[in-house]
Structure P
Amino acid sequence: MNRYEAKLKDFMTARHIRAEQLIFTQSCHSVQEAASAAGASPEDFVKNICLVSGEGNLIVAIVKGEDSASRSRVGKALREDPPRTATADEILEKTGFPCGGVPSFGYCATFLVDPKVLEKEIVYTGGGSPCSLVRIASRELIRSNNATIIRIRR
């Protein structure tokens, strides 16, 4: 377990988040790689799209693995200009986790979850590193990050 995976595990334990952290030897960076590693369907995954507001605040748009987030819908939901996509350096700085392993909780951000995510009882999200995942109930995911549920997919 690397330091990012351990950091997430400690957060989950301290906050009593009911989820399972899965660590693999292969990459889980893309939805296809993650599905292969976990032996699950790509439809079971969520993506955490890290965006930055005009004021420099982190926004995480969580959508199903097959969907993409609409920056204009995110902006409208927050009543501000559409945010820009965060760089890999910004993602590490603002979340504390590397790009490709960012979880759906565990750091300070505005979390927006597309309602389609709730169509699945159990979902997989980033596990802290590009080789790890978290298996979590979609309702527990919402509880863990205090997300706003609003349509943000394209």
Structure Q
Amino acid sequence: MERLHTRVLAQWSAGALVTAAVVAVVAGAIAFVDPFSLALPPLVVTGAVFGVVFVLGVAYAGLRYRSWRYEVRTNTLYIERGVLTRVETIVPYVRVQHVDSQRGPLERLLGLGTVVVYTAGSRGADVSIPGLAAERATTLQERLRDLAIESEPTDAV
């Protein structure tokens, strides 16, 4: 089983930083508008909320990283993930419609990429593998594409 690149922890921690900042600003604004609700200065409320949310977010990112695994098998792509709820996904290559590689600004900065596998079936039937080194994302995309093509049924007439 393969794991994600460790740099994904920086990406997910950056997400925790943004979330903590937004939640802290909202909490500080509430404390500013209603200063008697907590009897604490708004700046103290903002700092405390930021600290707690950021620490929890980074801890969650670490647990999320530890739970992520994937494996390219003979006939299927197997993915394990989830902190509170464990999810095991098995994608038969015969169901794969197409495979994308995505790299957002932060991912490009960190040298990471995400592979998205779109499958036949209901709307939104896709799986993503985030936190891959950029070159690994490209090779995985090509490998999954090749396996999907190989698994297509041939019409024997």
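What the table below lists for this structure:
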item: Structure with the greatest value (metric relative contact order in percent (Cα under 8 Å, 6 or more apart), set P, Q); result: P
item: Computed 81, 31, 24 for Cα extents along the principal axes in Å - originating structure among P, Q; result: Q
item: Top of P, Q by mean count of other Cβ atoms within 10 Å over residues 44-51, largest first; result: P
item: Read-out helix-only ellipticity at 222 nm (-39500 (n - 2.57) for each DSSP H run of 4 or more, over all residues; to 500), computed value -8000, structure in P, Q; result: P
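Bear in mind that the values in this text are calculations on the coordinates, not laboratory data. Here the structure is a predicted model, which means the values were calculated and not measured. Cβ atoms are built from the backbone, for glycine too; each structure is taken alone.
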